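Right after this note come the structures.
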Structure I
Amino acid sequence: MKRLFNSLGERLNKISSLKLTLLAVLSALIVGAFIIVISDVDNLRDGDIIGALSTVGSAYWALVVGSFGSLRAISNTINSSTPLILCGVSVAIAFKAGLFNIGATGQMLAGGMTALWVGFAMDGPGYIQVPLAIIAGAVGGAIFGAIPGILKARTGAHEVITTIMLNNIAAFLILWLLKTDLFQREDRTDPISKLVSTEGRLPRLFGFLDGRADLIAHIGFLIAIAAVLAYWWFLKNSTTGFEFRAYGLNADAATYAGMHVKRLTVLSMMFAGGFAGLAGAAELLGTYGYASTNFAGNIGFDAIAIALLGQSSPLGTFVAAILFGALQAGGRQMQTNSDVPIDLIIVLRALIVMFIAAPLLVKTIWRTKNASITAGQTFRGWGS
């Protein structure tokens, strides 16, 4: 009976946290609509409030159509979501262990360059070269992610500081590597890498449709789904996953229970780096086929918002990454159809994160009484 009540309580808590998340997204969309209205100077000057409101409707409808309105739009959404899913899992698994992995960008760069080297240096059949390149990307990211874990476990250095610094180190290391003979393309003087061989490229997800070169999604999306499933299994069915969750909820209790917290610190950051490395491998082997200095973009930092929005759960992180990928893919259509700047997408992302980070504000706005404000996994403070 006690187990039944505990299970029922957990389900009610999940429902409440989901309600809070949906209200946070809805609040962001409403504020975004208000921004569109007040920026529609032409209609407001003429006193046409209905026209300004119709701009909101056309902008959001264009956003939906640009994300899911056609097979090409779906392909673009999938392509944008793939690295976000993998980096989101990277940040989420660190959150579960009570750590704040800001270094997903650097780990993505490290894993991407490792996979890239296998992609152009090897000469073999694709069914061997592609898996090796993917594994190399995960290993490269894991090694780079283990560095802040070791520093925290051995010296107590906070992972926020070390991962930020390692992001910079990775960026300048990539810049140097792209100017070396090993990586730089032969006919170029700018920092750009050699092309991945045809056998080393990730196959297109819709490759069975002949003549559709515009469908750019690749099987990296399937790798991302596999990563989410692995993350779910790890948390629910493995001893180490249970220790991660216990360590993240209460480090002192985990220590008293006999868990090796230093080992958990290193492992959590290593796993986080491995997932981010997979994101880098997917981008270079699937989307670009080569590396430039900024191929990671803002994906690593967007992943922090995704993990927060998804409350570090496997399904929540996946859905949040799809949402952010859809916003990115549909933003261009929105700008073309309704003349609303694509910068609104950045504003919407920031608003979503703001409302997620301020659950009491959401509860006050919507007058909810039972929404949970503790469902999301967070990291420990500076003194830990």
Structure II
Amino acid sequence: MPTGPLSGLKVVEMAGIGPAPMCAMLLADLGAEVIRIDRLEPSGLGAPQERKYDLLLRSRPAIAIDLKQKNAVDLALRLIDTADAVIEGFRPGVMERLGLGPEVCLARNPKLVFGRMTGWGQEGPIAHAAGHDLNYIALAGVLHAIGRKGAPPTPPLNLVGDFGGGTMYLAFGVMCALFEAGKTGKGQVVDAAMVDGAASLMTSYFGHFASGFMTNRRGENMNDSGAYFYDVYECSDGKWVSLAPIEAKFHAELLERLGIDPTSLPEQWDRSSWDEVKAGLGVIFKTKTRAQWQEELEGTDVCFAPVLGPDEAPNHPHLASRKTFIEIEGIVQPAPAPRFSNHPSPLPTAAKAPSPENSVAALKQWLPEGEPEALQKSGLFG
């Protein structure tokens, strides 16, 4: 049985891509008993890859059924009947057309939390349109702010929309609704939209825009690559380091360690001088390798870190000491997070294909004895 702070929580996950599976992974990593209802055939969504490399599917079993068949829908409803929460990432209306919408499920299980993950939300003029992370952060005002001066908006990794504005808000919403259901006995629908979440992540920046502290021009602000004290610098070996000494005392320490007379520079917040100072720092950092700068600056208060690739990060001494990365069946991957003082970090399990045999094993935790085998004999699992 799963262990961790969420042990005892039962969740049904409807197969999807991106943010909803990562939400299910987070819950399963921390002890929730999650079962994933997969399709019999690949969905054609997302980037195809071998299942063992789809790390978002770890820590939970899956069954594969055809939800166009009544007996498959009946099985899904039986699982939902005993669940605390459902997570789904279909377009609005799909679950309803399958006969698995919130009205049906909450009527059968009034305490159920029904978590819905979409890009645009359940309602609105373009709620039914296709889209991906890049589109959602573009509409929410995020993408416009990312990029260097004079350059187009720069598509980032899909962390802001899919996983920051999507996964984290879905997980937070589901846990909030579960907390309320525990007090009132009433479940509810959680409408988690990536446009809403991405916009919410921009809350402090909207304050900066309103006050005039941040302009609408990319690459000219403190932490959008405009400031010399919040940027990356190339070293003599072609590798990079990051600097972020925003506070005056940290900024002063950087200058001291680099041997720069502070009186030779304009005031730190004189934006008109940022490009010139940045060019000077660029020359300095190209005089040594990244390893040499690590030796001089890492662990100090200049707010420094080397820019590491995913092949390097797991081996950094700090991350290695914290066991931030683990290896499961030969694949290095991030460990569960966050950490809890009452529970040792559980070790995730690798994703398994939803074969008929694996489906039976998964259902033994949810259905009475003998029923999973009977469902297999009926041909439900393909």
**Request:** Identify the structure, out of I, II, from whose coordinates distance in nm of label points 7 Å out along Cα→Cβ at positions 82 and 98 was calculated to give 2.0.
**Result:** II
**Message:** Can you rank I, II by Cα Rg over 2.2 N^0.38 Å and just name the one with the largest value?
**Reply:** II
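Quick check: 19 is what I get for relative contact order in percent (Cα under 8 Å, 6 or more apart), calculated from one of I, II. Which structure matches? Write out the running numbers ahead of the final one.
Values: I: 34; II: 19.
Source structure: II.
A value of -9500 was computed for helix-only ellipticity at 222 nm (-39500 (n - 2.57) for each DSSP H run of 4 or more, over all residues; to 500); which of I, II is the source structure?
Computed on structure II.
Given that FRET efficiency 1/(1 + (r/R0)^6) of positions 106 and 298 (r between Cβ atoms, R0 = 30 Å, to 0.05), derived from a single structure, equals 0.05, which label among I, II identifies that structure?
Clearly, the read-out refers to II.
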**Message:** With distance in nm of label points 7 Å out along Cα→Cβ at positions 50 and 314 as the yardstick, tell me which of I, II scores highest.
**Reply:** I
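Each value in this text was obtained by applying a stated rule to the coordinates, not by laboratory testing. The structure presented is a predicted model; accordingly, all values stated were derived computationally and were not measured. Cβ atoms are built from the backbone, for glycine too; each structure is taken alone.
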